[in-house]
Structure P
Amino acid sequence: MDHFTYKSGELCSETVPVSKIAAYVGTPFYLYSSATLLRHFKLFDDALEGMEHLVCYAMKAASNQAILKLLGDAGAGMDVVSGGEYKRARAAGVPGERIVFSGVGKTRAEMEMALTGGIRQFNVESEPEMKLLSTVATALDVIAPITIRVNPDVDAKTHAKISTGKKEDKFGIPISQAREVYATAAALPGIKIIGIDVHIGSQLTQLDPFGHAFEKVAELTEVLRSDGHEITRLDLGGGLGIPYENSNVRPPHPAEYGALIREKVGHLGCEIEIEPGRFIAGNAGILVSKVLYIKKGEEREFLIVDGAMNDLIRPAMYGAHHDIVPVVEPAAGAEYQKYDVVGPVCESGDTFAKRRSLPNLQAGDLIAFRSAGAYGAVMASEYNSRPLIPEVLVHGDQFAVIRARPSLEDMINRDTIPEWL
């Protein structure tokens, strides 16, 4: 469920007409609904009610500070994977005790930043990282709380590029080696073991892979406790999928996900952390674009829009589907046409959809790419020297630009030409 609906024949975000925002900010732009973001966060929070828990938003999905502040003020923690994300979270007012630092390539500088700025825990991904963290924490005369990410060798049955829990993936330590690695960690100065971390992938549309992973984590918890380790926190990652297509297939609801957590690990008495990102942000955002031209090919009709693969790369990178809708609601009985929806970037891969059935459109019409709130703006680039596009946040009947569109001069002036040229 989201808050992008037709009202009086026009697509609105909450109560604000999308065309009103487009007239103010220009196209293309990203548009987010505060109500949807908060609703989706609350679904996870409610799903774990009665258990000690923290919902840590995986901010790699959408990291604008306005979104972080909105969720942080609602009680969310943050899952960060870089020093830049850590700084963003802190700048948005999220306290260090609600920030979890994940990622396979943490640097010494990032460790120092988090240890001096405040951190809930590090999700350690390898023995070399663990040993460096011990060295850094000891030098700073502090204790670094850690979970160790285990790789349970569970097939998430998702896209190969977003699978993270199989033995051939780069993430975590093999669960078969966990006892030895935890023993090594216990002997190191400057770190304190607090739990176990697992994350098997993104855009999961069934619960079985989660169940298999959580069962393995529950067994490992008992084994590690028998070895003398104090396991008080389980970080179960994120990955619950969203519906990208208007079909009868629906991913599991957060309430079902929460019930599975209770069933598989609820008896252990551990604090539970989860790290949803896509589910919170995905359907809370759309990309709004304008039709530039209708081009008739020999076999295809091309809808050329001003948004491009540098603005929304998911279709080019993953073959991802995004529903496309006109901003003006089609009249009953409107004629439909099949279009290849493409952008202006000089790549054949700059194609959002092929043979997509849409109502007859004209140059100047506005369209919206739905479910674009996650991994849209954060993955955008300036390829073809196209400036990053604005982000806009709606709250009820209000909207605000939360990232302005840079001018061409702003973009070009970041370059420096040496004096000797």
Structure Q
Amino acid sequence: MNVEVCDGIDWVGHVDWSIRDFHGYQTDRGSSYNAYLVRDEKVALIDAVKAPYAGELLDNIKLLVDLDKVDYVVCNHAEPDHSGGLPAVMRECVNAILLCNEKCKKALSQHFDTSMWKFQVVSDGETLSLGNKTLSFMDTPLVHWPESMFTFIPEDKILFSMDAFGQHYATAGRFDDQEPLEVIMAEAKTYFANIVMLYSKPIQRALDRTKDHDIEIIAPSHGIIWRSHIATILKAYQEWVQLKPQPKVLVIYDTMWKSTELMAEAIVDGVIDSGADVRMFNVRANNMTVMATDILDASAVAFGSPTLNMTLMPQMAAILTYLTGLKPAGKDSFAFGSYGWSSGGTKAVEEYLVKMKMNVVREPINAQFVPTPDVIAECRAAGADLGRRALDKMVDSE
């Protein structure tokens, strides 16, 4: 199924309704792999699809032009969910020249046998005329990989933004005004938090560069195409790249015999006392994708783990390892937890917090076996302190 994006440009990708895991990212609403065909005096395919769906991509192209009429294939990003279909595309589109930057050419050659491909390396700021439309290339390193780039067509004011502004979201409609905006924005936030949060500075640089472009359509590689709510997604990205905090505290914990859970509940009560928002997550009852999304705009996070074999619980280690890769730095935090005959769990948690460059605001709170009333009171006071800090950050940012 093809969908016209604007005159001479069609979506020719694949909607993946059934995918629920994207290398650890929980995709409850599926995803899509967006590719776009530009028809002018010359024909260009912008991006491909995941390898299993290359046949569908080629069928979609053939509904519009013969495959031997495709002059160019643009690869904005070499990750296999976009480039996996390229071997089939380059084999069937016999006259096509693959356009990419030098780093992308190297990455593609490490993924595939490209010995028979015809490459044309393009540089940042370079343009290529298709006739009445012009492809303009913009290097955007680390938005998402080092070889990433955007492609812009100024005549149609359309930005092909690769992974930026995307969502893992399978939809019947292709555009942001055909689906509920609150759902789209929730999926865009989840995507940002779990895929590109650690690349906030490079994304900020890319956002700054796009200010010089008159953009009316943003066509990402996943999810819906933006045409009616561009200001909304740009504003959200400006906040997300700054990890702009809300007056929100998260309490994330694991528990063995409910002792650490009692401590977590007391911390939550303290946050409520302060007037800040609070959310509590048991790591074995919640998915890492959801927790990482909430961390994006949280001001503070308390992490709790019992001691198991002189270290932290494995499920807590999993979420902390996941977050360490995403780098949600600068958030107020502390560790808490119970122990039995030997301690070590909270120390191991705190080591993760330091590695993430979180702002550790106090020593860990420990309870041997069952927390005493004094420990519960300490937890409640520590929660209230996190809540006040969260509220103070909001005042400072206003």
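Derivation of every value follows stated rules applied to the coordinates shown; laboratory data play no part. No experiment lies behind these values; they were computed from the predicted model shown. Cβ atoms are built from the backbone, for glycine too; each structure is taken alone.
Kindly point out which one of P, Q the value -8000 was derived from, the read-out being helix-only ellipticity at 222 nm (-39500 (n - 2.57) for each DSSP H run of 4 or more, over all residues; to 500). Attributed to the structure labelled P.
The greatest value of mean count of other Cβ atoms within 10 Å over residues 41-48 among structures P, Q is that of Q. Computed over structures P, Q, distance in nm of label points 7 Å out along Cα→Cβ at positions 121 and 329 reaches its largest value in P. Each of the structures P, Q was assessed by mean count of other Cβ atoms within 10 Å over residues 129-136; the largest value belongs to P.
In terms of Cα Rg over 2.2 N^0.38 Å, the structure with the greatest value among P, Q is Q.
Matching task: 19 is the computed value of relative contact order in percent (Cα under 8 Å, 6 or more apart). Pick the structure from P, Q. Value 19 for relative contact order in percent (Cα under 8 Å, 6 or more apart) corresponds to P out of P, Q.
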